[in-house]
1. Can you say which of 1, 2 returns 26.1 when mean count of other Cβ atoms within 10 Å over residues 406-413 is computed?
2. Here FRET efficiency 1/(1 + (r/R0)^6) of positions 198 and 278 (r between Cβ atoms, R0 = 41 Å, to 0.05) has been calculated and equals 0.95, so which of 1, 2 was it run on?
3. Once FRET efficiency 1/(1 + (r/R0)^6) of positions 86 and 390 (r between Cβ atoms, R0 = 30 Å, to 0.05) is calculated for all of 1, 2, which comes out largest?
4. Work out which structure the value 175 belongs to, where volume of the Cα convex hull per residue in Å³, for residues 46-357 alone was derived from one of 1, 2.
5. Say we calculate Kirkwood radius over Cα pairs in Å, for residues 134-237 alone for every structure; which of 1, 2 gives the highest result?
6. Who wins on Kirkwood radius over Cα pairs in Å among 1, 2, i.e. which is largest?
7. For which of 1, 2 does relative contact order in percent (Cα under 8 Å, 6 or more apart), calculated from the coordinates, equal 26?
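Each value in this text was obtained by applying a stated rule to the coordinates, not by laboratory testing. As the structure is a prediction and not an experimental result, all values here were calculated from the model. Cβ atoms are built from the backbone, for glycine too; each structure is taken alone.
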Structure 1
Amino acid sequence: MKASDLFVKALENEGVEYIFGIPGEENLDFLDSLQGSSIKFILTRHEQGAAFMAATYGRMTGKTGVCLATLGPGATNFVTCAAYAQLGAMPMLMITGQKPINSSKQGRFQIVDIVRMMEPLTKSTKQIVNGSMIPSLVRDAFRLAEEERPGAVHLELPEDVAAEEVDNWHIFPVHEIRRPDADKQALNDAMQMIKLAKRPLILMGAGANRKKVFEPLKCFIDKSGIPFFNTQMGKGAVSCENPLFLGTAALSDSDVLHRVINMADLIINIGHDVVEKPPFFMHEGGTKVIHVNFNSAQVDEVYFPQLEVIGDIATSISALSRLLPEALDNDVANLLKKREEIKRVIHEMDTNDCYPLLPQRIVADVRRALDKDAIIALDNGMYKIWFARHYHTYMPNTVLLDNALATMGAGLPSAMACALIYPNRQVMAICGDGGFMMNSQEIETAVRLNLNLVVLIITDRAYGMIRWKQKGQGLKDFGLKYNNPDFVKYADSYGAIGHKIQSADEFVPLIQSCFKQGGVHIIDVPIDYRENKKLFPKQLQNI
């Protein structure tokens with residue numbers, strides 16, 4: 001069997017559905033082996049688009065997303081996406097080609113040490129030097145990518161190794177690995193701290209959104225009666241309809257929600273991920289913290305939990321639920337009194353009809369227009385904070401944002417992956433004009449794949465978040481403005497359908513019409529970012 005055939009067979013054994021990528025001449029044997037495979041090859045227009053799609057597939061399914069690139073510039077285009085998946089805990093395998101390693105007549109042409117380049121960005125990176133090693137290397141790569149904490153892995157397949165014949169080979173069976181349960185003493189100690197707490201809070205981080213922990217979390221919250229909030233990447237782990245929900249910690253400090261956080265004497269921190277901006281700051285003698293996670297805490301100056309409950313999160317939460325008494329003697333009523341104030345501050349501008357649209361109106365209208373199980377994939381910009389803070393979520397992984405690497409250019413490919421995986425759900429990419437243009441060429445891919453997708457471009461003709469920070473530091477407005485193409489014509493040129501909002505009242509009906517019609521739609525929505533200065537930081541300072 002040819003080594004590239006064996007590679008594809010090993011990937012099929014892992015249950016791979018899609019490979020996203022752009023092949024080069026060094027991948028041609030591998031590409032040929034994909035013909036007739038159950039794996040669908042998705043050709044993209046840039047390697048970043050391919051890898052962002054693969055990472056999002058991993059994020060949504062828990063299974064490793066796979067992407068393909070050639071050597072040299074193809075492989076280096078994976079660098080940002082490797083960091084995106086690694087910091088965001090998304091299981092992803094990158095496969096890259098390389099010149100022949102046994103003999104080559106091209107000198108050092110296009111040769112970069114990709115394996116070494118990937119070392120600081122991945123959980124594992126290896127060159128395949130012998131075709132017979134492929135099954136074991138593939139099995140190990142998938143194991144590493146998916147086990148806690150998930151992340152990126154990389155395999156390099158040289159051209160001559162891909163073409164060689166392999167006589168002795170063995171495909172390794174895939175088996176589920178059960179994560180260990182938490183220590184009983186740690187669970188008992190945690191329950192004692194919960195019983196003694198007068199103003200406890202529950203915080204859900206990114207780890208609580210990665211696995212199927214929705215039901216155990218909801219059960220624990222309902223039984224304990226403890227109010228809860230979430231980080232940006234923990235958004236949706238439990239529905240916002242729950243009367244104990246307080247909000248999303250979209251800022252590091254000083255927001256209205258932080259008034260409640262500062263009142264707490266105990267925070268049960270479930271699924272904390274140190275890559276996120278901290279939703280609260282610890283200090284000696286202050287609020288106590290219980291760390292409930294798959295792995296032990298990474299201690300730093302602002303995070304040093306007093307107790308750690310380490311093991312499968314769902315199992316740990318279920319065990320804590322069983323240990324709960326009939327009623328807790330606490331004073332959470334004072335914490336819940338702030339809930340209405342939080343809601344008032346969040347939603348006071350939801351119906352303002354000025355044009356260009358206010359951020360609050362955009363967020364509220366998107367929520368009004370979409371189904372409860374709709375998925376929004378956010379790129380990075382000032383609007384991300386508005387959506388993190390204001391958008392209501394009812395189900396896990398219905399708001400995809402990057403609060404880890406916080407890279408621009410990922411919103412559109414991420415939404416495309418979701419539209420591919422969930423063809424019967426509403427999927428919307430929400431991008432700033434800056435982030436959209438970084439991978440806008442993938443609109444062609446979306447149209448070619450016949451995806452049903454709405455792309456919302458929030459336009460201010462500037463790198464808005466940096467401009468806001470520039471102004472906040474008292475610096476001159478310089479170097480951050482640009483011009484845009486006509487996005488309606490731009491959409492039409494790709495075979496998509498373009499729209500531009502001319503008034504606030506048009507917005508909701510247009511979104512609903514786009515989803516009803518199907519296909520790929522681009523909506524240009526001008527935004528009035530003056531609210532940034534009003535709320536961040538002036539209103540917060542008053543709070």
Structure 2
Amino acid sequence: MRDFHTPGRSEVLATEGMCATSHPLAAQAAVSILQQGGNAMDAAISGAVLLGICEPQMTGIGGDCFVLFNRAGEDQIRALNGSGRAPAAANADKLRAEGLDTVPLKTPDAVTIPGAIDAFCHLAETEGRLGLDEILAPAIHYAEAGVPVAPRVAYDWKTGADTLQGAARRHYLADGEAPKTGQVFRAPGQAEVLRQIARNGRDAFYAGEIAQDMIDALTALGGVHTAEDFLATQCTKSQPVSGNYNGIDLVEHPPNGQGATAILLLNILKNFDLTGLDPFGPELIHLEAEASKLAYDARNRFIADPDHTTHAERILDQSVANKLAALIDPKRAMPAAAPLTESIHKDTVYITVVDRDRMAVSLIYSIFHSFGSGIASEKYGILLQNRGSGFNLSAGHPNELGPGKRPMHTIIPGMLKQDGRVLMPFGVMGGAFQPTGHARLLSNLTDHGLGLQPSVDAPRAFADGGVLKLERGIPPSTSQQLSDFGHNVQVPETPLGGAQAIRIRTHGVLEGASDPRKDGCALGY
């Protein structure tokens with residue numbers, strides 16, 4: 001039980017339905033959709049699209065999504081891949097000939113075709129109860145009427161504003177400046193796009209004037225995207241991957257997402273007795289950091305477009321994890337297992353919804369870096385993601401940039417199952433941090449018996465390249481001991497990630513937790 005003398009928040013408890021996400025307006029919109037008779041899928045899509053208006057630096061209709069869900073009355077977890085592909089004319093040789101060894105972040109070369117809208121329309125039709133009219137109504141309203149900018153959003157907006165270029169500066173800045181807390185942001189162009197999608201479905205976005213608006217913005221900067229690339233966009237069903245830790249099944253989206261990295265990380269940590277260690281002491285943080293280095297090195301070798309991934313099954317193999325664990329010195333930091341070749345960052349949004357029939361949806365939705373590529377369409381102001389910077393330019397690598405390929409993605413929705421039953425949809429935003437965040441949340445719950453909200457609140461650490469990032473909640477004495485182990489310790493400018501979760505308790509009760517590192521909340525009824 002939390003100490004009620006100290007600042008903090010309690011878990012939210014309800015019985016009929018619940019949403020947890022990073023902005024209160026999106027959480028309220030999702031719960032309202034449930035109360036109108038929609039199911040968890042209707043509510044999750046509605047809230048997610050609204051998040052693109054509330055947190056445009058994080059996500060939007062020019063981005064991608066991944067979704068895990070179960071149907072009412074079922075415990076089978078399904079996966080849908082809503083990530084877009086590189087244009088058919090994408091050419092790694094051309095970039096290498098220019099002397100590049102990574103895909104430039106703020107160029108059309110980094111822009112893959114947005115996949116989220118196709119996925120949302122497909123899921124609304126196949127899994128939802130309400131039509132797009134009702135689902136998109138909250139986002140249309142707020143895009144037109146405006147959203148007061150929340151404190152964390154204002155902070156992130158100012159940090160990422162320099163990414164914006166051309167028409168994007170007109171659509172997302174006020175007199176050339178990032179909006180301040182409480183200033184109202186409007187996106188009338190996006191309201192019109194959403195109205196057309198509500199009337200005419202996914203083709204309104206991927207064909208005709210709206211698609212041409214995006215193509216023109218890219219072509220003007222040297223992009224090779226075509227109308228055919230947009231028309232060909234299609235989400236795909238896939239089979240989740242899973243691993244067991246302390247009797248709980250961690251279910252993740254398969255490649256091209258990095259979810260399998262979290263399973264490998266936990267498989268490595270199974271080789272150590274974490275229950276006997278201080279959860280925020282130097283010994284455990286050190287083991288987590290070393291396991292992360294090894295797991296992320298495997299990620300960089302094997303995770304890519306599922307049509308191009310080779311030996312991906314090795315990342316789930318416990319015997320492989322055991323061999324990696326043997327490389328860890330409990331008192332000495334190793335150098336980074338391998339230099340990260342993929343571009344990584346920390347911007348995305350996550351939403352989870354559970355309804356009265358216990359359909360659970362775990363949905364993550366992103367434009368990658370803050371404000372994506374910084375390129376927006378002229379008329380409608382659609383910000384385009386830079387997910388293509390998740391490719392590498394190593395010839396022959398499974399994740400090499402190529403025509404029609406999907407890049408390795410950092411965004412991963414998660415779910416927990418226990419004894420075959422869906423227990424908890426959850427997500428931990430934070431780009432590359434996400435697998436470490438998933439592993440830490442599950443360890444907090446099962447190794448150390450922390451409550452759901454304390455598990456979300458708890459201070460975080462992340463071995464990112466050659467740096468061990470420690471949030472300020474980790475005491476200086478621990479930081480010093482980690483330095484003595486050989487870690488290059490730094491306190492990051494922004495906190496590590498942001499988690500949202502809903503635990504389905506026995507006796508018909510839902511328990512929600514929302515990360516105080518963000519502006520959001522859990523709401524139920």
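1. 1
2. Values: 1: 0.95; 2: 0.20.
It traces back to 1.
3. 2
4. This figure was derived from 2.
5. 1
6. Values: 1: 24.6; 2: 22.8.
That would be structure 1.
7. 2
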